[in-house]
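Take a look at the structures below.
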Structure P
Amino acid sequence: MYETTYLRAASLAEAVDWLREHDEARPLSGGMTLIPTLKQRLAAPSHLIDLTRLDELRGIDVQGDTLQTLHIGALMKHAEVAASPVVREAIPALAHLASLIADPQVRNRGTMGGSVANNDPAADYPCAVLALNAHVITSSQRRIPADEFFIDTFETALEPAELVTAIEFAIPRRAAYAKYRHPATGYAVAGVFIAQYDDAIRVAVTGAGASVFRWLDAEAALREDLSEAALASISIDRATLPDDDNASASYRAHLIETYTRRALQALLAS
């Protein structure tokens, strides 16, 4: 690792001030991506701003009366989301997704905010954020819609020195997530999250592109007929998918179509 200065923030305001003061500073929460990156000398931040003691970035609750949302603080760990009775009651599929992330060590250190802000193309949480029509709440008091938040590989709509403080999920009628896990890392080679609302069906795919994306053809087909038969008539464009050491484009297409059916089966059984 390169030499760096460690700072522990006592408040969100202090963390933001330090990030503005030091252009090459990086925030640190769970460190599940940042620390390995530092060890491999792929990043050399001048300062590490530790956010882990900021209680204002924690908490899980349901907000609103008529249009309810599930509010989850950015520092909530994957294991906490998976075990939360509030999450299990409001969006069981989100708790299930959190339980599938990587391994127990990662689930007990990694945070939702860190995962969403990092936007790894094979991460699980971005798939839920996009399918569940969530808003990303930031330290600048912005509420960024999921459809506008994820830009490209490891790129989001966050501005410099802007932090994710919470995620607000629109609670669906029902939802489901299914993924094919990489055998070594637990990341999604392909993962599909389906959410059903009174007026919409949203289908998000992770692990199969430069960034998480919505499969609009599947959404259109399922709006017309919420059944496996509707998926039989569509296929995903192989030309849009990556071809790499983890999977060929053709195999990824097969996985997306297969795990979309499995997610739909789980949704219909819920």
Structure Q
Amino acid sequence: MGCCGSKSGGSGADRTARWRLTGIVALRDAKLKALPSEVLEVDTFVRTLDLTNNRIVEIHPEISKLINMQRLVLARNLIERLPTTMGNLRSLKVLTLDGNHITTLPDELCYLSRLERLSITGNSLTCLPKAIGDMHNLLLLNVSNNKLKSIPESIGGCISLEEFQANDNSIEVLPPSICNLVHLKSLLLNSNNIQQLPQNLLRDCKALQNISLHDNPISMEQFQQMEGFQEFEARRKKKFDKQIDSNVMLSSTGLDEGVDLR
């Protein structure tokens, strides 16, 4: 397995010694075309691996050796697919895949039972794995700017999910199971083809404070007529009132969330 040098400087021995000591392997902007073999030599010491902004096309299956890794950042590369062996990274809590060329995710990725944050924006995803509901500890799922037309019914199994972002896709309908996400606080669905929401969404998702549906066919009147709208509106206003009281500056767009559906 080939590798390219990084800009981090120092001898290979110094670099691997630092990786062992800190658990952090930072190889951003290093013009890498593959995962350096010396990273695998410090396998169990790696806690964070950041390969942002390189030229990596393929992730070697041996990445599964990094069994204690908790954070993996592969943003802005040329990755087209992920190896099924990534499902063995059972300690992983954060996975960032933004800005690649990924069209599908392997079902094995759903074995990552400890994963809390999954971001795969700016790719070419046409679907999500049917087993995504097995990610019971997922707090954030961001699949914005892809080619999704639907969300699998199994999404209702992501029982810890607090934030779901799916802006800039071609989603036409949300599955009824999304009403099972009782911890969901933020639902961002701008620039899709949504004409209606599951009827019980506002009633059942009692933690929901923020819905953004700009540039969808759904009308404000439809939204206001949903059961639970008044309770949702009260939560939304309470949230922003609290932020204002804390001197948090808000944009007009932020204040419009959940209100302006145009």
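Can you tell which of P, Q yields -9000 when helix-only ellipticity at 222 nm (-39500 (n - 2.57) for each DSSP H run of 4 or more, over all residues; to 500) is derived from it?
Checking each candidate, the match is P.
When relative contact order in percent (Cα under 8 Å, 6 or more apart) is compared over structures P, Q, which one is greatest?
Max of relative contact order in percent (Cα under 8 Å, 6 or more apart): P.
A value of 3.3 was derived for distance in nm of label points 7 Å out along Cα→Cβ at positions 87 and 191; which structure in P, Q was it taken from?
Computing distance in nm of label points 7 Å out along Cα→Cβ at positions 87 and 191 on every structure in P, Q gives 3.3 only for Q.
Computing distance in nm of label points 7 Å out along Cα→Cβ at positions 15 and 159 gives 1.8 for which of P, Q?
Answer for the origin of the read-out: P.
From P, Q, which structure was log10 I(q)/I(0) by the Debye sum over Cα atoms at q = 0.12, 0.14, 0.19, 0.22 Å⁻¹, for residues 31-150 alone = -0.45, -0.61, -1.14, -1.50 calculated on?
Answer by label: P.
Using Rg and Dmax of the Cα atoms in Å as the calculated read-out, with 18.4, 57 as its value, let me know the right label among P, Q.
P
Here, each number is a calculation from the coordinates, and none is a lab measurement. Since the structure is predicted, the reported quantities are computational estimates derived from the model, not experimental observations. Cβ atoms are built from the backbone, for glycine too; each structure is taken alone.
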